[in-house]
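No value in this document is a laboratory result; all are computed from the given coordinates. Source: prediction; values computed, not measured. Cβ atoms are built from the backbone, for glycine too; each structure is taken alone.
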Structure I
Amino acid sequence: MHNVLVIGKDSRAVRALERMLVHAGFHLKKKSPDVIFCLGGDGTYLYAERCYPGISKLLIRNKSICSKCPPSHHLPDSAVILDKLKKGQYHIEKHTKLEARVGKKRLLCSNDFMIRNKNLTQALRFTMYINNTRMPPCIGDGIVVATPFGSTAYFYAITKKHFTHGIGLAFNNGATPLRYKLLKDTDVVTIQIDREQAELAGDNNPRTIILKPGAVITIKKAPETAPFVTMRTNFVEKLFAGRRKSFIGL
């Protein structure tokens with residue numbers, strides 16, 4: 001993993017990390033890198049995965065909320081992380097992704113798909129099937145279909161719960177007492193819009209799909225995965241690294 005790319009909103013921090021990478025013997029490469037350093041918060045990772053799907057990501061916190069970042073992965077500890085990466089002291093975790101199909105269109109997400117009412121003053125009415133079983137009619141603002149990785153995002157905001165396996169459904173301001181439902185990762189969710197227009201969004205992608213009454217959306221586990229580079233750093237390693245802030249120019 002010697003060909004790397006750094007993605008982040010803070011250009012100063014990105015340049016600082018790039019200097020560290022070059023000094024450590026890595027090669028900066030925009031096309032087909034071996035690993036992508038996502039420097040920032042959760043949104044930075046989702047943007048990177050959308051632009052470079054399937055390439056291993058290494059998440060590093062940088063002064064922002066990053067619930068997906070391992071506790072030891074933040075910018076001042078980058079020297080330790082780079083050393084472990086060079087020595088092969090890491091492992092790859094492959095997280096579930098979901099696919100949604102609407103007609104001929106196919107979308108992927110790492111966190112979640114959101115279907116919600118386009119007109120905020122009108123409740124959305126839709127029919128949902130789990131595999132071939134029809135569920136009771138659904139009325140509300142919409143639904144979130146989440147991966148385990150994304151269960152700490154909008155799914156948690158609605159349910160105050162998260163999960164580690166399967167697929168999660170969270171009903172947004174539903175008219176029924178059912179707030180959420182956990183499915184197997186082999187289950188298939190089919191949603192038909194019955195009344196009012198809706199929008200379908202995946203992760204933080206600003207491009208959404210308008211769903212008119214009669215539209216059918218099928219959501220299931222995707223064959224693709226989202227690979228992460230993970231490693232552990234201990235106190236002694238951090239101490240000897242010296243948290244080289246002066247070196248990286250922070």
Structure II
Amino acid sequence: MAQGILDRRTFVGSMMAAATASTVAATSAKADGHCKAMTAEMQQAMTPDEAIGRLQEGNARFVAGEMENCDLREQVKATAGGQAPFAAIVGCIDSRVPPELVFDQQIGDIFSARVAGNFVNTDIIGSLEFATAAAGSKAIVILAHSACGAVKGAVDEVKLGNLTAMLENIEPAIQATPLTGEKSSSNTEYVEAVSTKNAELTVEVLLERSPVIKGLVDEGKVKVVAAKHDVSTGKVTFL
């Protein structure tokens with residue numbers, strides 16, 4: 001009986017040791033992976049295509065429910081002395097589309113500019129010039145999303161305080177999108193087409209209005225792309 005108890009204790013002890021070793025190994029792997037705070041060396045070694053790929057991989061984890069469980073307090077400490085984000089996202093203020101979450105990125109990984117309708121103006125363009133030319137980011141993503149309230153408001157020509165002027169930024173996309181059916185926010189297919197066109201045109205506007213970013217793109221140092229987030233699935237499609 002004593003020998004049986006000893007054998008069971010030995011077995012349990014070995015299993016606990018194996019579990020501990022497995023946990024340590026997993027923690028170590030995370031430290032070397034996406035949980036490791038982005039450094040200037042890591043950022044500089046990354047290509048624009050790799051930056052886009054990292055975002056795509058993160059969104060795949062988000063959609064699959066396999067997000068990285070990182071120690072955010074450690075990342076706060078690691079980035080306290082400086083930052084080196086690898087990408088910048090221009091997204092909508094919609095509460096369902098937080099860039100850090102949908103791309104499964106951590107503290108210090110991405111710059112994020114958000115405005116209803118994900119368009120760019122002088123302030124946002126200046127911020128993106130800082131992100132790329134000054135801070136070294138390798139990619140800019142104009143992130144639209146499905147069922148966008150700003151696009152619906154622009155289609156319906158909503159008039160409300162400063163919102164009226166803001167929605168005018170989406171008018172070029174409305175003008176560039178062929179209309180099939182009623183010009184109304186209830187026309188879901190049309191709204192989605194305008195949303196997609198708005199993201200694509202915003203890329204063009206950004207490159208037209210920023211010789212700084214256009215120069216970086218021409219040199220192959222930065223990539224600017226449009227993408228769209230589906231609020232019903234969480235998936236981001238790069239356009």
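Work out which structure the value 20.0 belongs to, where mean count of other Cβ atoms within 10 Å over residues 137-144 was derived from one of I, II. The value was obtained from structure I.
Using semi-axes √(5λ) of the Cα gyration tensor in Å as the calculated read-out, with 39, 17, 16 as its value, let me know the right label among I, II. Among I, II, the structure yielding 39, 17, 16 for semi-axes √(5λ) of the Cα gyration tensor in Å is I.
Can you say which of I, II returns 72 when volume of the Cα convex hull per residue in Å³, for residues 81-120 alone is computed? The value was obtained from structure II.
When helix-only ellipticity at 222 nm (-39500 (n - 2.57) for each DSSP H run of 4 or more, over all residues; to 500) is computed for each of I, II, which one produces -5500? Matching structure: I.
Highest-scoring entry among I, II, by distance in nm of label points 7 Å out along Cα→Cβ at positions 57 and 201, is II.
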